[in-house]
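Right after this note come the structures.
Bear in mind that the values in this text are calculations on the coordinates, not laboratory data. Since this is a predicted model, take the numbers as computed values, not measurements. Cβ atoms are built from the backbone, for glycine too; each structure is taken alone.
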Structure 1
C-alpha cells in the first residue's frame, strides 16, 4: 500500500519532469536563435528525429545539426522563437507534448514582425537521465505573409 511519502515522491518527480520538459522547449528556441546547432542537436535522443516540413527532416544529432546548419547558415536573418502553450502528458520515461511557436523577425526598417506561427507535436524520452526529443514534427499554421528580407 502506497504511503504518503511515496505519493509525495511521485508528485515531486512529476513536477521535476514537467519543469525539465518545459526547459527543453525553451532551450530549443534559444539554441536556434543563437545558431548554436551543436547544443540544439543535443536536445534530441540518439534515435531522435526532426520533421520540419519544407525545411527538411533528419535523424540523429549529427544529421539534425547538419540540417540546421544548412537551413540557417552564418549571416542568415536573426529570428526569435517564442514558445508557448505547452501541453504535456507524462507516461514514465516517455511523454507526448504539443507547443505553439511564433517566429519574430525584423522588417526592412528593423521593426519586429511576426514571421510565422505554428505548432510542434512531440514524442519525448528520458535518455541518460535527461528529457530529449525522440520525434519532433513541426507544422506551420500561419505562413509568412512577408517576402524574405522585408
Structure 2
C-alpha cells in the first residue's frame, strides 16, 4: 500500500494477550491500536502536552469504527498509518493497519474527536493542534 509522503506511521508487534481463543487478534484490539497510534502521533508532533493529564483538556471520542479485511496473529509486526484533519471543533483521524512483512492491509478505521475541558464541555482545538492538522496529509479514501 502506498501512503502520501508525511503520513505518520506507528509500528507495534502483536502481543499474545491481544489474541483470542482462535489465535487471532481479537477485533476490539484494533480500536486500541488506533488509540496507541494517536498518542504516538501526538508525541511525535510535539503535541502530547496539549492533552490531559498535562493540560486541562482532552480529546473526547465521538465516533470510532473499524473495517476488517484480514486477521493478524501473535508476533505479527503491524504498521499503523494515521492521517488527521480538522472540521470545526471536530478532529477526524483515519487509520490503516498493515502487516508490515507482507505489506497486507489488515484493517482501516476512523475516529472523530472533539477537545473538551475538565467540565466535559467542547472547546476550540488549541492553535498548535490546528496548525499541525493543516500540515498533515489527507487522502479522502484509502481503499
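Table for the structure above
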{"read-out": "Comparison of 1, 2 by mean count of other Cβ atoms within 10 Å over residues 86-93 - largest value held by", "value": "2"}
{"read-out": "Parent structure of the calculated result 15.2, given that mean count of other Cβ atoms within 10 Å over residues 6-13 is the read-out and 1, 2 the choices", "value": "2"}
{"read-out": "Distance in nm of label points 7 Å out along Cα→Cβ at positions 30 and 46 - structure with the largest value, from 1, 2", "value": "2"}
{"read-out": "Relative contact order in percent (Cα under 8 Å, 6 or more apart) - structure with the largest value, from 1, 2", "value": "2"}
{"read-out": "For -10500 (helix-only ellipticity at 222 nm (-39500 (n - 2.57) for each DSSP H run of 4 or more, over all residues; to 500), calculated) the corresponding structure among 1, 2", "value": "1"}
{"read-out": "Computed 64, 30, 22 for Cα extents along the principal axes in Å - originating structure among 1, 2", "value": "1"}
